[in-house]
Structure I
Amino acid sequence: MKRRNTGPDGLVIVDKPAGFTSHDVVAKLRGMARTRRVGHAGTLDPMATGVLVIGVERATKLLGHLALTEKEYVGTVRLGQSSLTDDAQGEITATTPAHGLDRAAVDAGVAKLTGAIQQVPSQVSAIKINGVRSYKRVRDGESVEIPARPVTVSSFQVHSVHETETDEGSPVTDLLVSVVCSSGTYIRALARDLGADLGVGGHLTALRRTRVGPYRLDQARTLEQLQERVDDAEGDGLPVMPLAEAAGAAFTRWDVSAQEVRLLSNGVRVPLPPAARRNPGTPIAAFAPDGTFLALVEDRAGRARSLAVFTG
């Protein structure tokens with residue numbers, strides 16, 4: 001049976017505005033695409049802006065795999081104040097004068113938070129504890145303990161140090177930072193832990209995601225720009241990155257023969273060539289001879305096991 005064409009089919013790279021939840025953006029895109037089949041790859045907090053990868057129609061099957069890719073951020077860490085949420089949206093819980101900090105101590109603290117580390121996520125996060133979101137437990141007055149989890153911070157750099165004061169006159173120090181990290185890393189937890197290491201407390205006051213896997217900020221469009229394209233009577237509606245282009249950018253490409261297409265379509269685990277196995281543990285995008293994106297597969301003992309099929 002032929003697939004019913006219900007709307008655009010691909011990825012949309014959105015420049016998320018501040019104040020919007022990731023779900024808010026999904027709701028906007030559902031209206032623009034005129035379909036309920038819309039999702040996102042990796043949540044951004046309401047305070048944060050920048051790259052949010054949205055999948056429309058069949059591209060939603062890519063999202064779980066894209067969510068696991070490396071991410072890049074720029075942000076501002078304020079040293080001298082701690083907050084309930086580890087960012088600027090939460091109540092300030094402690095203030096400590098933070099002028100005259102030793103730059104060597106700051107760099108040493110950053111170094112401790114770089115590489116493969118164990119990180120305790122913010123209490124006010126979407127992590128579930130016994131089936132209930134952590135933030136809901138905190139808002140209900142519970143004391144929450146979230147176990148540390150392994151994350152990888154490939155790069156954590158301080159680009160500038162600026163001493164300033166809060167509106168109440170408390171001396172604080174703002175750091176402009178950039179971070180490259182694995183999925184599941186909380187940048188606000190890095191701010192919290194750096195401040196704790198320096199003995200003055202810390203929280204995140206601004207955050208912008210500049211990359212998710214291969215998708216960068218220069219590819220992103222604002223919600224206003226997307227709506228203009230949808231409203232353009234002479235345009236093609238919501239602009240999406242086609243499935244083949246999206247998969248080719250994010251995953252190792254494997255060009256299969258016509259015979260292998262038939263075998264894969266029938267569930268046969270086709271042997272993978274060495275070139276397709278060069279990134280162990282990551283999905284592989286299989287393409288037909290005519291360039292059609294067939295499926296995401298994984299390496300199982302040298303053979304292709306289907307993760308998601310995109311034909312039919």
Structure II
Amino acid sequence: MKLGEPSLHHLRIFLAVVEEGSFGAAARRMGRAVSAISYGIAQLEGQLAVTLFEREGSRKPVLTPAGEALRAEAQAVADGVDAMLAKTRSLHAGLESRLGVVLDVMLPGEVTARVLRAFRERFPTIALNLRVEGLGAVAQCLFDEDAQLAIGGPIIADDPLLERQAIGSVELIPVAAPDHPLAAPSIAPGESRKHLQLVLSDRSTRTQGQQFSVLSPLTWRLGDLGAKHSLLKEGLGWGNMPRDMIEGDLAARRLVALDLPEKPGDFYTLHALWRRDTRPGPATSWLIDAFRDELQD
């Protein structure tokens with residue numbers, strides 16, 4: 001049996017009848033005569049060599065088993081064409097078709113989730129490639145062209161090959177487990193140098209040899225902020241952490257803020273960064289504004 005090739009128009013008629021529940025309602029939705037809807041369904045049935053609706057004994061068309069089986073396929077075809085048209089309209093409007101974004105590990109997860117949820121609702125056709133890195137590895141993603149936009153810290157913001165826009169800051173505070181020696185009151189100057197400091201290390205070579213808020217010669221260098229967080233709670237050292245990440249630990253006294261004479265905590269300024277030989281597109285610009293608004297609330 002040789003089957004015909006149904007047109008998108010006939011598939012849309014079929015779906016309209018299913019969704020509206022009658023030929024008349026489908027006709028009104030599509031701005032066509034009822035006879036045109038009936039003719040379209042008859043043509044589709046002829047092309048596929050199946051009966052899509054039971055018409056006998058009911059004023060309302062009821063899907064046959066074959067019609068029910070083909071409904072999902074028809075919907076998938078229509079959805080695919082709609083997605084292609086939406087992406088084409090975006091391309092004509094100058095909108096990015098895909099976007100690589102790398103975020104500093106210090107950026108609060110709640111901020112990232114809110115921004116990306118809104119981004120998906122506003123730009124559903126854009127394919128997003130997201131990475132989370134620390135220190136110089138954030139910038140490295142831009143230079144490797146894995147990403148077009150970075151949200152990074154002060155360590156890389158002065159790179160002459162990057163454009164930057166300050167968008168907010170994250171508070172870093174020194175913490176340790178409650179039974180750590182540095183958690184005692186009236187810590188003497190220099191005492192922090194006698195204890196193991198847990199330090200976030202750079203997975204790239206861009207900041208090789210640089211030290212960032214490192215006071216102790218005794219260090220464990222970790223490439224993962226989550227691992228550092230876990231080790232701090234186990235009492236294996238002290239170190240700086242973003243306040244937003246450890247608010248629950250401070251409240252439950254799994255960690256305590258340290259009152260060290262050197263005051264190693266600070267505000268970690270975050271910047272939107274992109275290569276100077278590129279220009280942010282509409283979606284990239286929207287992301288910059290959205291992250292700035294969230295961080296400055």
Structure III
Amino acid sequence: MSDERRGYLYGLTAYVIWGFFPIYFKLLRPSPPLEILAHRVLWSVVFVALLLTVMRNWRFLGRLLRTPRLLGGIALASVLIGVNWGTYIYGVNSSRVVETALGYFITPLLVILLGVTVLRERLRALQWVAVGIGVLAVAILTVDYGRLPYIALTLAASFGCYGLIKKRMSLPPAEGLFVESAVLALPALAFLTWLNLSGEAEFGHVSALHTVLMLFAGVATAVPLLLFAAAANRVPLVGLGILQYVAPILQLAVGLLIYHEPMPPARLAGFGLVWLALMIFTADGIRGARATARNRAAAVREAATLPARP
């Protein structure tokens with residue numbers, strides 16, 4: 001198997017795991033979302049710490065401690081991913097799996113807007129069309145829900161901003177997840193201590209299966225992230241862009257086919273517009289990537305025809 005095909009396999013596996021996350025988090029009930037989130041944070045720290053110990057890779061901490069600006073960026077990224085995880089768990093366990101899927105469908109469109117507003121990037125015409133259709137879709141879904149789809153928008157905004165910060169920090173996945181979880185670990189531990197002292201903790205009081213699943217929340221968090229990182233090093237950006245739709249498609253299917261959440265005509269129309277915007281966005285990205293590849297190939301051919309310097 002070629003390295004690129006192995007990368008696609010890693011990426012597909014990661015997105016399939018993320019796609020079936022709603023089933024996993026529903027199994028963690030009757031624990032409330034904040035208790036699930038706190039355990040997810042703590043066991044992520046434990047699992048990744050063990051992984052880094054096996055890899056003998058703790059030297060990155062020295063660089064972090066010598067770079068206050070990097071520490072500030074990690075703290076902000078930690079808050080954003082905490083908001084994202086907590087919102088997702090709340091959405092799943094309040095029977096809004098379809099809305100959580102919508103959040104990850106509109107994330108690429110929101111990332112485009114971040115590129116314009118934060119990075120001062122210039123959009124191509126088709127990208128503006130995709131964004132416009134996405135805004136129209138959110139308006140239709142707002143009318144259908146009778147409110148803003150705040151779970152979807154919070155997921156998209158938190159993950160989009162988190163991705164922007166992570167891109168600027170360039171930390172490897174395991175190291176990044178450890179530090180981000182470690183920042184959240186102290187408040188998570190304090191919350192769980194209070195929950196146990198008040199007698200309201202569900203962990204350890206529901207069933208053996210529930211306890212084991214809570215303990216494995218860290219593994220469930222880290223494994224797809226590491227698989228994705230392995231894919232990102234082997235798969236072209238366009239390929240990763242297409243793979244990213246696997247997870248929300250599966251989440252939508254889980255919400256509709258397993259948990260039988262409603263999909264009235266207006267909501268279906270809103271999702272249809274989101275999918276149209278994503279098709280335009282993806283097609284424009286593929287076209288842009290091909291044009292860039294052609295220009296590079298032409299530049300290489302032109303350089304090859306130039307006479308050698310004396």
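Values quoted throughout were computed directly from the atomic coordinates according to the rules given, and no laboratory measurement underlies them. Just so you know, these numbers come straight off a predicted model, no measurement behind them. Cβ atoms are built from the backbone, for glycine too; each structure is taken alone.
Numbers at a glance
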| item | result |
| --- | --- |
| Origin of the value 21.5, where mean count of other Cβ atoms within 10 Å over residues 105-112 was derived from one of I, II, III | III |
| Identity of the structure behind 6.3 (criterion: distance in nm of label points 7 Å out along Cα→Cβ at positions 73 and 265, calculated), options I, II, III | II |
| helix-only ellipticity at 222 nm (-39500 (n - 2.57) for each DSSP H run of 4 or more, over all residues; to 500) derived as -26500 - corresponding label from I, II, III | III |
